[in-house]
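Okay, got some structures for you below.
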Structure P
Amino acid sequence: MKCVSYILMVIFILIGVAFITLLERKVLGYIQLRKGPNSVGFLGILQPFSDAIKLFSKEVSTPSLGVFFVYYLSPIFGLFLACLLWVFFPLSSELMELNFGILVVLCIMSVGVYTILGAGWSSNSKYALLGGLRSVAQTISYEVSFIMILLCPVMMVGSFNFLDLSSGQSYMWFMGVFFPLMLMLFISCLAETNRTPFDFAEGESELVSGFNVEYSSGGFALIFLAEYMNIFFMSFIVSVFYLGGMDKFLMVKVLFFSFSYLWVRGTLPRFRYDKLMYMVWKVFLPVVLGYLILVFSGVAGMVSFL
């Protein structure tokens, strides 16, 4: 039954991802004073499924000088990691509860860098390689501050368990104590998922389409699905760590943050790459280290007092 539950969960998450793509096209359409998809089905509701059929039925092209095995394995491995994240995330059904679940999730998220690097390198294209290198540098840089931001609530609760993190916010959300950290976490999530205004790996005006420029058909669809699954998961992370954990309003908070991703894309222009790196190493890291020292000294003082 657990295997069936996992399979059903992944299927429903993939369906949710499909409708997030529809929501994104609708939101961007109304921001740009146009309608968006409205022909396929009622109000364009079948548009994601027609896009999926179109993508998977197109001809598959392979770079003649590319590394065949890595080229095809990278999108599959990326989607596998995106699905694996949900296995260790205890939703209301409590499919899997681990005492070190947060550490396991962070380890899986860190491995995702190799899929981007493999996709960019194996394509044997200068644009794909440049996009992959940019994305890896950006992801690794923001991962440092991302993990430290998540450590502050973990140190307050004293546990790496998602359920303990939720119960620790039963009286007050951590957003009230760490509001600047929550904003930095949301910005780091944008950078981690290569979303606007930090989409340097896919800067269309500079690198054609970045690390996935040589992908078509199913390979591109798998990269696309993995990206949007990570967006959905990052919204869960922000909601669980800073907005009260896994309560009955969890899905409302997740949808709000998912909508914020789309809102930011339709509002802000692309950052300059050097400013992106300056922000994480010269702004985020000192602030987060200061918060960590403050939280650690507070927790240590409370333990010694007790």
Structure Q
Amino acid sequence: MNLSPGALLRAKLNERRGLLVPGCGNALAARVIEMLRFEAIYLSGAGVTNSFYGIPDLGLIHLGDVVQHTAAVRDAVQLPLIVDADTGFGNALNVRQTVRALERAGANAIQLEDQVMPKKCGHFAGKGVIEAAEMVGKIRAAVDVRSSDDFLLIARTDARAVHGLEDALERAQRYAEAGADVTFVEAPTSIGELERIAQLPLPQVVNVVIGGKTPALAASEFARMGFGMVLYANAALQGAVRGMTNALSQLQQLGILEENPALVATFAERQALVHKDVFDELDQRYGAEDRRIR
């Protein structure tokens, strides 16, 4: 029996084998992730903010931005798609609209977090969190409005940095009881904390931010602990920045940049990634009659 993308994602997370999920900030990065045969993809709010606007992840994007990018990624790839919905862009009523819009746009799961608005990157200093009861209301609103039970709700808490690990663990439990399918304690700072988080009842997400606060362990080690998902939300973005910098530095220094696979994708690789051959075939199919008339 063929499972829907959401049901497939749920099954993979329930295996608690440390499903390795890269993030993207746009549809082109999503194509690369799918080409490399990852099993799911994450649309990163930080990735959209950094790559679309060139500004920090400080809650400066809006629902329309995320819906637009979700639809573009959904059109580009077939992988199960998890979307970073930040705080839901407001209160429980805003969360209802966020869920409806992102489910229609093609998300198979969304991540909601309990930061105050405007939120910050989970590994920035100076975060604040709302009362747990308010977040419970947001989760209940999301559960009530989703049109499919295969649309997964990932409830993230940033309380570890604000009130400590015990409060974060308690919040994760409450969010699970409110109807979340997966919980996510952001920015633990030690292996001991990770071990405790992994023992929570629902599948757990660990977010490995390169240069961030959480220990960067092998996916196999997170799998041993029992995490459902190992998220590298912005590895592709950071790799792209380094690649652009290296290629353009050589261009600036030498005044020429040839097709060097060590620095840039080849012209053929770029066209293959955007499926130009498909459009060539469509052009032949639909343009043939017009050319005969001429």
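Readers should treat all values here as calculations from the given coordinates under stated rules, not as data from a laboratory. A quick note: this is a predicted structure, and the numbers were derived from the prediction, not measured. Cβ atoms are built from the backbone, for glycine too; each structure is taken alone.
Structures P, Q were shown, and Kirkwood radius over Cα pairs in Å, for residues 55-230 alone at 16.3 was computed from Q.
One of P, Q was used to calculate distance in nm of label points 7 Å out along Cα→Cβ at positions 111 and 159, giving 1.9; which?
Numbers: P: 2.6; Q: 1.9.
Answer for the origin of the read-out: Q.
I have -14500 for helix-only ellipticity at 222 nm (-39500 (n - 2.57) for each DSSP H run of 4 or more, over all residues; to 500), calculated from one of the structures P, Q. Which structure is it?
Corresponding structure: Q.
Once distance in nm of label points 7 Å out along Cα→Cβ at positions 127 and 151 is computed for every structure in P, Q, the highest value turns out to be that of P. Matching task: 2.5 is the computed value of distance in nm of label points 7 Å out along Cα→Cβ at positions 7 and 223. Pick the structure from P, Q. Value 2.5 for distance in nm of label points 7 Å out along Cα→Cβ at positions 7 and 223 corresponds to Q out of P, Q.
Given 20 as the derived value for relative contact order in percent (Cα under 8 Å, 6 or more apart), which of the supplied structures P, Q does it correspond to?
On the way: P: 24; Q: 20.
So the calculation was done on Q.
For which of P, Q does Rg/Rh (Cα atoms, Kirkwood Rh), calculated from the coordinates, equal 1.02?
Details: P: 0.97; Q: 1.02.
Clearly, the read-out refers to Q.
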